[in-house]
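Student: As structure tokens, here come the structures.
Just so you know, all these numbers are worked out from the coordinates, no wet-lab data involved. Worth saying up front: this structure is predicted, and the values here are computed from it rather than measured. Cβ atoms are built from the backbone, for glycine too; each structure is taken alone.
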Structure 1
Amino acid sequence: MALYTTEGIVLKTQSIGEADRICTIYSPGKGKVRAVARGARRPRSRFVSSTQMFAYGDFQIFTGKSLDGISQVQLKESFPRLHDDLVKLAYASYVAELVSEMTQEGDGDQTVFDMLLAYMRVLSETPDPQLVTVAFEIKFATVLGYRPRLESCQECGCETLGREVFFSPEAGSITCSRCSAGSSGFVRVSCGAVRLLEALLMTEFAKIERIKANRGIRREIERLIRAHLGFRLNRRPRSLEFLETVTKTP
């Protein structure tokens with residue numbers, strides 16, 4: 001029975017049996033890891049807090065025939081504020097699903113791990129979870145090689161754009177209003193929204209809250225980046241319904 005230790009963040013949990021819990025963990029060295037924590041759902045289990053959603057720690061795991069098992073966890077951070085705040089819980093759950101669905105087992109990435117950990121830390125404290133999350137979305141897409149092309153029109157190459165442009169989720173790039181005439185399936189956004197996305201890509205998570213944006217532009221950048229990621233996923237993330245419900249403006 002091989003035993004290995006890996007740093008990781010819990011992205012997903014699943015209850016099995018009477019008291020066990022399967023955890024999907026993102027590791028910088030191994031990518032996604034699925035392992036079962038026996039008895040983790042019992043109130044007095046040593047795994048209660050260390051195998052819950054978003055838990056960050058060092059996981060000692062033994063390899064199994066069909067499923068690995070967690071033998072020990074040294075918990076480093078549990079991010080209680082993400083569990084106590086419904087809005088932040090929704091944002092964190094959405095990002096956890098993105099990472100779980102867009103990464104592979106056995107294919108770790110230190111940059112993705114560091115970015116996810118930084119996001120969770122800043123999300124716990126920030127008064128602006130919306131912009132922090134959009135920043136994660138575009139940074140994550142970029143690290144995976146899916147950076148949207150926002151600098152110029154994909155058709156004519158023009159860099160001097162009008163007040164609004166059209167984003168193609170399929171192409172992952174913008175088109176000026178002249179070149180987009182007659183096309184369908186595009187997301188209409190203002191140039192201000194495009195520039196805001198570019199700024200979020202270049203800004204550290206800890207400094208995101210310094211950026212100010214009105215409600216309209218916030219909706220535009222969410223619409224653009226989620227259309228972009230949704231096309232790459234080939235589906236709408238399930239956690240988005242929960243997120244949109246708890247953040248819906250009366």
Structure 2
Amino acid sequence: MNIAIFDSGIGGITFLKEAYKALPGENFIYYADTDNVPYGTKSRDEVKKFVFQAVDFMSGLDTKILVIACNSATSAAINDLRKNFRFPILGMEPAVKPAVENSKDKRILVLATTLTINEEKLNNLITNIDKNNIVDRIAMDRLVMFAENFIFSGNEIEKYIAKALSILNTGRYGTIVLGCTHFIYYKEIIRKLIPGNIQIIDGNTGTLNNMINIMKKDNLINRQNGRIDFYSSGRMDKLKRINKLMNLLQS
């Protein structure tokens with residue numbers, strides 16, 4: 001049986017990398033919806049349709065647990081997915097809760113896609129835990145397509161991030177939350193552009209720990225052959241792209 005990981009594109013590779021290190025004996029399926037990326041600028045209904053198409057496909061691949069490693073997809077579809085499929089389904093959401101709990105009177109900045117920022121799921125989360133109104137949000141949709149084109153450095157990216165952050169007094173912030181798995185590829189660039197005392201966090205570790213706990217509880221952990229199969233919008237990935245993805249895993 002397989003651990004399935006879904007993302008609109010290659011952002012979830014950042015989660016797959018951590019999951020494979022933690023569970024090297026498991027078989028993984030990684031599904032990237034490359035035909036429809038990016039999700040963050042699409043409507044909720046569009047994204048939900050694409051996610052259901054992908055999960056329908058993965059459900060036929062002996063999936064035992066599924067991680068939606070995409071904040072936008074989680075926001076749009078997670079509740080309905082859980083009603084329609086029998087295997088455990090985990091979503092990815094911005095790590096706002098630990099950020100607020102450890103804020104130490106500093107403000108928190110969530111970087112995410114437009115869809116994630118506008119969706120009810122994130123806004124309800126922030127409303128419930130942000131009692132002191134210290135959480136701000138900025139959409140940085142272009143980072144998704146930079147990543148999808150395997151562009152991880154360069155002046156254009158640095159200028160884009162610097163411009164997005166320039167509207168804020170970053171000295172007021174204690175934590176930046178990366179609310180999209182694609183954004184994790186740009187963590188070091190963001191680090192260069194902000195004061196050194198600001199913490200940068202994402203949701204991968206919390207989601208991985210939750211997945212492992214569920215697998216232990218449901219007796220789903222098995223030693224298999226440690227295989228990873230890649231799919232792009234229902235097609236087995238071509239060799240050239242697999243090589244690129246594997247390079248990302250090993251970086």
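Student: Taking Rg/Rh (Cα atoms, Kirkwood Rh) from the coordinates of each of 1, 2, which one would give 1.03?
Tutor: Considering all the candidates, the number was obtained from 1.
Student: Next question, about the same structure. Just checking, which of 1, 2 has the largest value of Cα Rg over 2.2 N^0.38 Å, for residues 19-82 alone?
Tutor: When Cα Rg over 2.2 N^0.38 Å, for residues 19-82 alone is calculated for 1, 2, structure 2 comes out on top.
Student: So, one more: When relative contact order in percent (Cα under 8 Å, 6 or more apart) is calculated for each of the structures 1, 2, which structure yields the highest value?
Tutor: Looking at the calculated values, the largest one is 2.
Student: To which of 1, 2 does the computed value 22.4 (mean count of other Cβ atoms within 10 Å over residues 27-34) belong?
Tutor: It must be structure 2, since only it matches.
Student: Here distance in nm of label points 7 Å out along Cα→Cβ at positions 139 and 155 was calculated and came to 3.5; which of the structures 1, 2 was it taken from?
Tutor: 1
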